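Taken together, the values in this text are just the output of simple stated rules run on the coordinates, not laboratory data. All figures in this text were calculated on a predicted structure; none of them were measured in a lab. Cβ atoms are built from the backbone, for glycine too; each structure is taken alone.
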Structure P
Amino acid sequence: MTTFVLVPGAWLGAWAWEDTARALREYGRTALPLTLTGLAERAEEGGPQTDLDTHIADITEFVEKNDLHDVTLVAHSYAAAPVTGAAGRLGDRLERVVYVDSAPFAAGMRMLDLLPPEAADQLGRQVTAHGDGWQLSMPPFEVLGLSSSLEGLDEGRRDVLRARATPQPFGTYTQRLADHAAPGPGVDRVLVACRDFQGLLDAGVPMLDFLNHAPWRRFDLPTGHWPMLSAPTELADILHTAVS
């Protein structure tokens, strides 16, 4: 029986998966949302030392300490980085990886590489200038919407996201993913593409073209970048279908 380990993106905790996890459980699935170090209810555990390796260890240890098997690792957005690092460490515990509006990271890649250099530099200055110098606060929605679709997030959902978001340890953005073991050839690979990502895939962006071919299986979800908030039941339907 598949066990879903649901890993949230930047600024989020396990809370963001509540509705999707509930819908998966109604299907009879085991769904375990995970909060990474320094975020949500684990905010006090974070510090300047919290980096990508910390979050890779969080995922790996969660699976191993709970003795989980037949694991489907689900990565939303930023979580693609630590999930990529953790997937190759889980051996035969891992059955499947699912990237939600995200894609696997290559060795040597970091989150800041996804931004134009001037935007990455601006984030660094923002972190240095505010607070304790190691946390990145969630930008205002008008800024978020420039790079990530807010489709489906009504005012109520935006209020929840704003109220419950916690600053992201910036070391998780600046540290590059070390060389890592790839999941075994028998590990199923699934992509859930939301609206903007669908456009990139359909346009044939070279660095993403591999996601359109086997062994990858692609499911499209017509909503914005936070489907666990904007379309939680529909996301659960896709995840259930992907493992059926």
Structure Q
Amino acid sequence: MTAAYRSRADALRWMAQGGAILGRALAALPDDRLDGPSRLPGWSGRHLLAHLAANADALVNLAHWARTGEERPMYPSPERRDADIEAGAALPAAELRAWLARAALTLDARLAELDRSQWERHVRTAQGRTVTAEEIPWMRAREVMVHAVDLGAGVEFDDLPAGFLAALIDDIAAGRSAAGPALVLTATGHDGTWTVPGSGEPARVTGTLAGLAAYLSGRRSDGVTAPGGGPAPRLPRWL
């Protein structure tokens, strides 16, 4: 299918909803649970929170770039990004939570300052893609929604808004490397069908919106099946 239109208003709404979903999950999560593993291999809950805080700070850099025209990359380098996450994960839990809350509020404020021409200014993502500033709230929405699930604190893909899930599938399907298997994805209970370029005859994969979003993003793929009920093909890592 052609990717659904995703407006800036959509992305800003999902960014706010994702922040609220993450906030509720964190409020119910004792500090000692942050010491345990998240659903992301090799990362504790602390690492996940440090990543989300550092990501908000990085997107503030892009908002500055958009507002002033002064180039300000998300991160000085991949190595600095990783080091900041490790350092953040070692903070006392109260400081780590405060950093995340402060960074999210700062990002909200900086985005609210952008005018129409600044939203259209080109910036560069950490992956090297050149995009307009219109992508910044979508990038944040994607982070907070997906990582709220990764936290393992009771949030699942089924708890995320359907419009966000469809937009996430659009985004991942369009950006997936052709090195993986070719796919045709069909969502049950939804009129969405997506084609993912890749090698070989396209495998026809069926699942709910939530299941397909989880599958494409490399998370649990319960209920996502190939014809005959077999397992869906394994995919290369996303992002």
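For which of P, Q does helix-only ellipticity at 222 nm (-39500 (n - 2.57) for each DSSP H run of 4 or more, over all residues; to 500), calculated from the coordinates, equal -10000?
P
Given 18.7 as the derived value for Kirkwood radius over Cα pairs in Å, which of the supplied structures P, Q does it correspond to?
Structure of origin is Q.
Once distance in nm of label points 7 Å out along Cα→Cβ at positions 89 and 105 is calculated for every structure in P, Q, which label goes with the largest value?
Once distance in nm of label points 7 Å out along Cα→Cβ at positions 89 and 105 is tallied for P, Q, the winner is Q.
Using FRET efficiency 1/(1 + (r/R0)^6) of positions 41 and 185 (r between Cβ atoms, R0 = 25 Å, to 0.05) for the comparison, can you identify which of P, Q gives the largest number?
Largest one: structure Q.
Which structure, out of P, Q, was distance in nm of label points 7 Å out along Cα→Cβ at positions 145 and 209 derived from, given a value of 3.5?
Here the read-out was taken from P.
Computing distance in nm of label points 7 Å out along Cα→Cβ at positions 65 and 225 for each of P, Q, which one ends up highest?
With respect to distance in nm of label points 7 Å out along Cα→Cβ at positions 65 and 225, the highest-scoring structure among P, Q is Q.
If you work out mean count of other Cβ atoms within 10 Å over residues 153-160 for P, Q, which one comes out largest?
Working: P: 12.6; Q: 17.6.
Max of mean count of other Cβ atoms within 10 Å over residues 153-160: Q.
Can you tell which of P, Q yields 3.0 when distance in nm of label points 7 Å out along Cα→Cβ at positions 113 and 137 is derived from it?
Label of the originating structure: P.
Among P, Q, considering only relative contact order in percent (Cα under 8 Å, 6 or more apart), which has the greatest calculated value?
P
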